Each structure stands twice: as C-alpha cells, then as structure tokens.
Structure 1
Amino acid sequence: MSNKLILGAIAGDIIGSVFEGHRRNIKTVNFDLFCQQSKFTDDSVLTLATMDAIVNQKDYAETYHLFGNKYPYAGYGGTFRSWIHSDNPKPYNSWGNGSAMRVSPVGWHGNSIEEVLAEAQRSAEVTHNHPEGIKGAQATASAVFMARTGKNKDEIKAFITDTFQYDLDRKIDDIRPGYSFDSSCQGSVPEAIIAFLESTDYENAIRLAISIGGDSDTIACIAGGIAEAYYQTIPEYIAENVLNILPDELVKIVKEFSEKYRK
C-alpha cells in the first residue's frame with residue numbers, strides 16, 4: 001500500500017509548497033491539502049537525494065550536486081544554487097534549514113542515536129558546515145530516529161532540549177501571530193518540532209506546521225518527517241496525491257528506500 005512508503009517529509013513539502021512566503025502564508029489550520037499548484041520543491045529533491053545516497057552508499061556531496069543539477073528549478077536558495085553549478089563545490093558555512101529539510105532519511109537509516117548524530121553531521125557539512133546548520137540536521141534526524149524506535153513525545157522533547165538547547169516549551173498558538181519567514185535552522189527547526197509535539201496525528205502535524213507561516217514547505221517537511229516516524233503511517237489519500245505529483249524516477253527511489261528501512 002502507498003501509505004507504507006516513507007513519504008512524510010516529501011508530503012509536507014508538497015502540501016506546504018503553495019503557502020511559502022509572506023504573500024502566500026496562511027495563519028490557520030483550515031486549508032485544502034492539495035490543489036493544482038501543489039508541487040515538489042528543493043526539500044523533496046534533496047530528501048530523495050539523501051535516500052539515494054544512503055541506499056546506494058554514495059557520497060552526499062556528489063549526490064546533492066547530481067540531483068540539484070537534474071532538477072535545477074526546484075526553488076533552491078541562491079548560495080546552494082551556486083554550489084550545484086560549481087565544478088568543485090565546497091561547504092559554505094550555512095546555518096540555513098536546507099540541512100534539516102533533507103535529513104529525515106538518516107533517522108530511518110541509523111541503528112543508534114550516536115550513529116544518527118554522526119551521519120546527520122556528514123550529510124549536513126558538505127554544504128551547511130556552520131554549527132547551527134549541523135545542529136538543525138542532527139536535531140531533526142535524532143527526532144525521527146527516536147520517534148520510529150518508540151520513544152514518546154516527552155522523551156523526544158527532553159533529548160532535543162538538552163542536546164541542542166532548542167526552546168520547545170512554546171505553543172503554536174503563541175508562535176503563530178508574530179512568526180515570519182525565517183530560513184535559518186535556529187529559527188525554523190524548533191518550530192517544526194513543536195508542531196509535531198502538539199499534533200494528534202500526521203495530518204494535524206502538517207496543518208500546525210503550515211499554520212505558523214514563514215518557510216511553510218520546509219517547516220512542514222521537517223515536521224512531516226518526524227510525525228510519520230512517530231505515527232508510523234500517513235493517510236492513504238495524502239500518499240496517493242504525493243505519488244501522483246512525483247515523477248516515476250523519484251517514486252522509484254522512495255520505494256527502494258522504503259523496502260529497505262520500513263520493516
């Protein structure tokens with residue numbers, strides 16, 4: 001069944017794609033999940049690149065470079081766009097949330113929290129080698145790992161708070177009114193985790209994440225990756241819509257990764 005595929009982060013990106021940015025932000029949980037404008041963005045492309053790198057034991061930098069050039073109009077930030085066009089790409093000390101949006105597959109791959117933290121750093125530092133860029137990736141991947149291995153929300157919250165010093169005591173209703181676009185890890189990863197922590201199911205996590213506004217597709221991507229691991233599935237109608245939007249070659253990567261890691 002399609003809802004057994006690992007699609008949580010990708011679905012969050014696609015659902016959030018029509019709400020990203022000040023003019024399109026929506027400060028409510030009441031909205032249609034899909035429309036004609038729904039599309040996959042750089043969040044999905046690079047999440048899929050991470051899946052491909054893990055399954056086929058490829059180098060992260062080479063794989064991100066390859067996927068970025070194969071899907072050049074997915075909405076990358078300016079510095080990453082320059083990176084994929086470079087013949088000899090090097091890390092550029094970014095603290096942006098690009099490291100966190102693409103890292104959820106690491107949380108499915110790792111067999112221990114130590115392994116997940118190390119692998120998340122490896123995936124991040126090929127571009128986002130700033131401490132905050134690495135921290136955002138590690139926090140996201142460790143939340144996915146803990147969620148899929150049966151830790152409860154209090155345990156996940158305590159680990160993320162103690163390890164990364166993120167403030168997770170805020171509420172979405174308090175964040176929403178004054179929140180604006182922030183593409184830094186430190187300004188979006190905690191908010192995505194809070195959306196997960198407050199959620200009642202996968203769909204609710206996505207709705208809460210998008211409702212705060214800002215970088216909606218990325219916040220929903222991060223929250224969706226964690227929520228899927230915790231709730232163990234996503235609704236069939238969401239999965240079907242996602243599979244209809246993704247090209248066949250990207251669906252193939254999802255299936256290969258899911259067959260190996262969703263047991």
Structure 2
Amino acid sequence: MDPLDLDVLPGVHPSPNIQTDPERYELENQAADPEGWLWKAMSRISGWQGRTVLDLGAGTGYHLPRFAASAGHVIAVEPHGPSRLRIARRIAERDLENVSLLAGSAEAIPLPDRSIDVCHCRFAYFFGTERCLPGLRELARVMRPGGTAFIIDNHLSQGSFARWLYLAYASYQLTQAEVEAFWQAQGFDRVVVPSEWRFERREDLEAVVRLEFGDAAERLLAEHAGTRVDYHYCLYWKRYGSPLFQGAT
C-alpha cells in the first residue's frame with residue numbers, strides 16, 4: 001500500500017515537511033509556541049478534561065501526550081503510514097493507555113456519528129477553501145452536540161513567519177481575508193494568537209527554515225539573526241449544535 005494510503009483514503013494530500021523529514025519537524029514542534037498560548041486559548045474556549053478528543057491529522061503524534069494528560073480518551077487519526085508508526089512508538093514509550101490510533105483522513109474518519117467532544121486539527125487544512133468542504137462535512141458527522149472543533153492555521157498577514165510565507169509561496173497563497181471569509185461562512189469563529197518559534201540553537205532554526213522554505217531559505221536566513229521568529233496563528237473554532245444543525249454544515 002502507498003504510505004499515504006491514497007488507494008483507500010479520500011482527500012489525502014502529501015505533507016512535504018513532516019513526511020519528508022520527521023526529525024527536523026520534531027525540532028519545529030519543540031520550538032513552536034513555547035509559552036503555550038494556543039493551548040491556553042483552546043482551553044478557555046473548551047476544555048477536554050475527561051472528554052473524548054480527536055487529533056485529526058495527528059502527524060507523528062507530538063501533541064497526543066498533552067491531551068492524554070487530562071482527556072478521558074484521545075483518538076489519533078492519520079493517513080500517512082510511516083507517521084502512524086511513529087505515533088505508535090510515542091504511545092508505547094510514553095505509556096499513553098488512553099490513546100488510540102486509527103488510519104483515516106479528514107474525509108474518512110473511522111468513527112461513529114456523534115462520538116467526539118473535542119477535535120484538534122493543526123495545519124491540516126492548507127489546501128484551499130472548497131476542497132475543505134468534504135472533510136468539514138465528515139467532521140460535523142462525528143462531533144457530538146455541544147462539542148468543539150479547533151482548526152489551527154497560520155496567520156497570513158501578521159508576523160515574520162507570514163512575511164516569509166509570502167516571499168516563498170506568494171503565487172500559491174490565499175489572502176488572509178479569503179481564508180477568514182471561508183471559515184466564517186462555515187460557522188467558525190476566529191482567535192488570533194500571537195506567538196513565536198523559539199529554538200535553543202541557531203543551527204536548529206536554520207534546519208527547520210530549510211525544511212519549510214526550500215529555495216527561499218538562504219535568503220530568509222541571511223536577513224534574520226538569532227534563534228526566535230515571531231509567528232502568529234489563527235485559531236478557528238466551532239461549537240456544534242443539534243444533529244440537524246450539524247447536517248447542514
């Protein structure tokens with residue numbers, strides 16, 4: 001089977017950073033949002049203590065231990081075979097007895113209707129607007145009434161990271177206004193979370209910038225000193241209502 005399970009999972013798109021070099025992506029996760037502002041913003045909107053959490057597009061499972069510390073049950077869903085192996089290793093090494101792992105995608109979540117209280121989806125909806133709709137319909141199917149879905153994305157017009165994205169990928173990028181309009185139309189609210197990358201070593205920052213920005217990396221690194229990069233996020237969130245309302249999403 002293809003490592004992305006493309007033959008059985010609809011709507012799957014390759015992720016060139018984590019799937020190309022998961023060790024460097026681990027460095028990126030360690031540097032991202034060091035003060036935990038995203039976690040604080042999510043917990044203010046909807047906590048997950050004792051609840052059933054879905055980590056959709058879980059990657060290599062970096063965020064699973066944080067949820068598992070207080071959730072009743074955490075379910076990691078990931079389409080990429082090698083990444084699932086890393087999730088399984090992380091679960092075993094951390095002895096995360098309340099974490100399950102499933103092969104699936106945003107458009108094919110292998111869970112029953114109305115089975116999830118909190119969904120965490122970080123950097124898994126990069127591929128535009130209309131192409132997200134099948135996955136959002138599937139998400140609405142599995143969310144319980146009163147449950148909350150969090151979708152974390154880059155802010156495209158605030159912070160140094162946003163400027164770097166524009167310099168490296170301007171021809172491929174939606175505007176911030178277009179992205180916000182899409183999520184608003186789907187019933188999501190938005191919280192802007194100012195944060196940063198904070199690396200322990202300059203060489204780690206350089207390695208991650210080269211992973212994320214390819215041919216543009218050397219130019220970006222030449223003009224940026226130190227080990228910190230200001231990085232703003234958009235936290236899109238939605239609280240689901242009755243099953244009838246969910247079906248109309």
Structure 3
Amino acid sequence: MEYKTNILTPLFGAVIGDVIGSVFEWNNVKSTEFDLFCDKTDFTDDTVMSIAVADCLLNGKDYTKTYQEYGRKYPYRGYGGYFNQWINLEEPKPYNSWGNGSAMRVSACGCYHDTLEETLAEANKSAMPTHNHPEGIKGAQATAAAIFLARTGSSKEDIKDYIQDKFRYNLERKINDIREVYVFDESCQGTVPEAIIAFLESTDFENAIRLAISIGGDSDTIACITGGIALAYYKELPSEICNKLWDILPEEFKEIIAKFNFL
C-alpha cells in the first residue's frame with residue numbers, strides 16, 4: 001500500500017519513535033549522534049499496542065479483548081512480565097500497573113476526539129484494562145493531552161503549562177541534565193515527563209526522537225511517547241524516515257495508520 005510521505009498522524013509518530021528506539025532499549029546511547037536505522041531495527045510491543053488502541057477507536061472494539069488479541073497475534077515483542085501473563089488469561093482483570101505501557105499505547109486517543117475532555121476520558125478508558133493505578137492513568141492522560149494540544153495549535157509553552165498544572169509533572173529540567181543521571185525506569189512517572197521534555201526542547205521531529213533516545217533508559221517507549229507529540233506539533237516528517245519505517249510494518253498496521261491519517 002502507498003500513503004508514505006503523507007502519513008502525518010501522531011499515531012505514526014509514536015510508531016516511528018518505537019521502531020527507531022527499539023535497538024537502544026538495552027543498548028543505551030547517551031548522545032544524539034547515532035544511526036536511525038540498522039538491520040536490527042524493528043517494531044516492539046509499543047507499536048503493537050498503539051495499533052490495538054487505534055483499532056478499538058476506528059472499529060468500536062473492546063480494549064481488553066483487543067489488547068489480548070494483538071498480544072497473542074504478535075508475541076515476543078518485549079511485553080512486560082505482568083502484561084505478558086495478562087494477555088493469556090481467560091478472565092483478565094486490571095492489575096494496578098503504574099508502568100509506562102499505558103502512555104506508550106495512547107497516541108491514537110490524542111488524535112481522535114474533538115475536545116480535550118473527550119481525549120482525557122478516552123485515555124483513561126484505554127489505560128483501565130491493565131493500568132488502573134493513578135500513575136498509570138495519569139501517564140496516559142498526560143501523553144494524550146499533550147498530543148491533543150499539539151495537534152490543535154497550542155504553543156510549546158502552553159502545552160508545558162497545562163501538563164505541569166494538570167498533572168504536576170516537573171518539566172523545568174533540561175535534557176542535558178537528565179542525561180547525566182538518568183537510568184532505566186519503566187514507570188509512567190519516570191518516563192512521561194522526560195519524553196515531554198524531549199519534545200519541548202526539540203527543533204523538529206527527527207531532533208525530538210534523537211533527544212528522547214539520548215537520555216537512555218527505556219529508549220523505545222520514551223521515543224514512542226515523544227514521537228506522537230512531536231509529529232502532532234511539527235506536522236512534518238522526513239520522507240526517508242517515513243519510507244524506511246513503512247517497509248518494516250505489517251500490512252494490517254499500515255492500513256490502520258492510513259485510516260487514522262484521514263480522519
């Protein structure tokens with residue numbers, strides 16, 4: 001299928017961040033100077049579940065059933081331990097997670113509804129099947145809100161102020177300072193603020209992804225969160241990144257991304 005350089009939905013920005021970050025999660029690079037693609041570059045659980053959320057929104061599907069469906073269809077993509085077990089349960093229940101899985105999969109919620117209130121409610125709904133801890137919900141809502149505000153014309157300063165006031169995340173830090181002390185952290189509270197800061201400091205989409213990955217830690221997820229916000233804001237994407245990414249994705253992922261692009 002076509003639709004390459006025209007794909008500008010925040011969902012695709014999140015997927016790009018995940019794919020580029022995939023090789024750095026367990027091989028951190030504390031620099032913005034690195035190759036964006038290599039022979040090991042691939043999509044992870046972040047992309048799988050981001051597509052699952054988009055599928056739910058497009059087709060009115062149940063979040064719990066759809067997460068399980070996609071997780072079973074695309075195994076061995078780096079799912080967290082609890083989530084990996086949850087995927088195969090006959091009667092799955094929320095397990096009070098505060099992990100960043102709720103934030104990494106929420107990009108589609110940020111570009112689906114027409115109001116911020118609806119966006120926050122949808123983000124909450126997407127988190128609840130697994131991440132019903134207040135921090136898990138907060139991370140999903142903050143990410144979705146940042147995407148919504150970015151795509152609807154808010155300035156970086158307005159986005160920063162809203163996220164700080166609403167969610168009490170500290171966005172006053174700088175990437176250079178974070179990079180020096182940052183270690184692997186899979187929590188929402190330890191990744192979502194950093195991902196938003198990477199966007200706030202960036203000069204364009206590619207720079208946002210490079211800044212996000214450069215701090216280390218859970219690189220694919222941080223870049224996934226940053227990527228959704230950055231593409232919503234900049235609305236520009238280098239064609240070479242778009243085309244290389246497009247060739248990596250399964251056909252059904254491309255179809256959902258393309259449909260989202262034309263909402």
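Please treat every number below as a calculation from the coordinates, not as lab data. Remember, it's a predicted structure, so these values are computed and weren't measured experimentally. Cβ atoms are built from the backbone, for glycine too; each structure is taken alone.
One table, with the values for the structure above:
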{"quantity": "Per mean count of other Cβ atoms within 10 Å over residues 93-100, the highest-valued of structures 1, 2, 3", "calculated": "1"}
{"quantity": "When distance in nm of label points 7 Å out along Cα→Cβ at positions 29 and 61 is computed for each of 1, 2, 3, the largest belongs to", "calculated": "1"}
